[in-house]
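Participant: Following are the structures in question.
Any read-out appearing in this document is the output of simple, stated calculations on the displayed coordinates, not a laboratory observation. As the structure is a computational prediction, the values presented were derived from the model and not from experiment. Cβ atoms are built from the backbone, for glycine too; each structure is taken alone.
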Structure P
Amino acid sequence: MSLRRVPLLTVLALLAVIAPAASARAAAPLTGTRLHAELSALAGSLDVAPVKAPFSKVSVTTFDALLVEQLGAGDVAAAVQHEAWRAGLNPPRTFGTEAVARLLGLRDNQPYPHEDRELYPTDAITLAEAEHSFGVAAQWRGTAATWAREQFSTFALPEYDAAQRRVLRLAVSKIGMPYVWGGETDTASSYFGGQTHGGYDCSGLVWRVFKLSGSPFGAAIRGRTAASQAGEIRRSARIRLDDVRGGDLVFFGYARFWMKATPTRIVHEGIALSPDWMIHASGQGVYLSPLRPDPWRAQRFSWARRVLP
């Protein structure tokens, strides 16, 4: 029987049954058995031994750590973790693996208005999220570890003063939080603009680190959006990429150094760790990205703003 001959109400009734069932399956936690099967299949494609994994449900951060290790980039994650610790940033124990996993694109983003489906770092990884991650891992075709080593070869952090450490420690503590449009807090909140799920957008992360934390350094920041924060300073106070320091706000878009900041010209911002790296909130959640080593970001860099003394 063709679909055209099925009464519309019957079709709608079928969809009403199928859609929730598919959604429930996607939201179901990844089982230990499925985790082992997928890791073994990935290991086989890479011609390496599968990593040891628990036969139980695992969190997002544990899953990311297992996948990074299986891809052969565990040493990169350890080096990133150690460098952040050496620089005095007190990184969470998941910092290195989350930095590598998210730069590899292993996480997925739930677009507005479906951000209630986002996972916190401590949530159990769902079947849908895991399937996405394994699919991305397979697309790397064995080159993930090499690419990660190349990208993080420039991850060398400077010595920070007390003011820089204060703000950057808070920033790096948010590693792995989801991207939520308009988000500026860790949890759902009716106070912060009716935020329905914890997480951050790019300017919301800056707002949390410099304003909502009560930091005295945020007093000069008045606007909530990236464009407004970029436009609050005189042109003479704008900073070029080579002169960026840890804790500076870095802005991106179509605005050149001499142009006026507008919402169409300034479309993104982050917090610099150095002239070469920043932490920001984007499609992979809160994570690290290269600055000068990355051609796209170097070309889209507009200017930086110094907030710290």
Structure Q
Amino acid sequence: MKAALAVPVFAGGSFVPAYAASLIPDVYTHLFKLSLNLYSFNALLSRGEKDLFDMLDFCARHNLEAIDPTAYYFPGYPEVPSDKFIFEFKRKAFLLGLDISGTGVRNDFANPDVDSRRKDITLIKKWLEVAAKLGSPNLRIFAGTSSHDGFSRDQVFEWMAKDIRECCDYGAQFGVMIALQNHNDFLKTADDVDRIFNLVDSEWLGLNLDIGSYRQNDPYAEIQQNIGRAVTWQIKENVWVDGVETSTDYVKLFKMIKQSGYRGYFPLETLGAGDPYEKVPNLLRQVRTALEQV
């Protein structure tokens, strides 16, 4: 490589200085890796009928490439787990060939109460440290669900951006990105997402793009608008079209994502009634079939 940079580069008969050629960015193809968001097993995990180690076995059995172990399912949440537990989970994931694609917490930055938001910031900071220990590249957070009575949306955007920026700055110290999820809460549209990203203005903020939570407009147009901000995803069975829950067109979706050049994880998430031991493999089959066509 050093030798190559030491000589002039010719392109189309024109001279390009070596130093200029070194500034031309590499162009990568897309890369898709399948993960499982453990909210798919929410009922079983919440009741204690299954645990995080059972989920590692499930992911390995179905040849997923990664797992997204949502923080709610760690023992003692919202308190952080012991290092012993974190490292045992990390070790087993490694031995099963599974990456940890992300994790996430609950928070509400739409809440007008400053003390409540400070508690959420403290929670996020603690779990950013857990994410770093796990080897998780991101921590998923929400905008919030509070009705913020007596305050305008403009005011909420301003304090929300400040709170998220503080979390991003803290995450940067541990090499963990904040992955803000559009969740049809305070953030309902692609324009809402763009607005908060522009206000926060941090390279440590990315979008956990939830395909099932654009419900005001054409979901595929909304996805296309925000696609460049995605650092991880929520791939779901359904999207909302004209107010109606509709089966996801995975081929259409993955073609869009491929064209965007996205390289990373697709955490799958199933919702609603039914046995996740049946629903998740079914979703996985649909996704893999679609990816073969893309």
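Participant: For distance in nm of label points 7 Å out along Cα→Cβ at positions 50 and 114, which of the structures P, Q scores highest? Write out the running numbers ahead of the final one.
Facilitator: Working: P: 2.9; Q: 4.4.
By distance in nm of label points 7 Å out along Cα→Cβ at positions 50 and 114, the leading structure of P, Q is Q.
Participant: Thinking only about distance in nm of label points 7 Å out along Cα→Cβ at positions 66 and 258, which of P, Q has the largest value?
Facilitator: Numbers: P: 5.6; Q: 2.0.
Checked P, Q; max of distance in nm of label points 7 Å out along Cα→Cβ at positions 66 and 258 sits with P.
Participant: Work out the source of 2.7 here, i.e. which of P, Q gives that when distance in nm of label points 7 Å out along Cα→Cβ at positions 42 and 186 is computed.
Facilitator: Working: P: 2.7; Q: 2.0.
The structure behind it is P.
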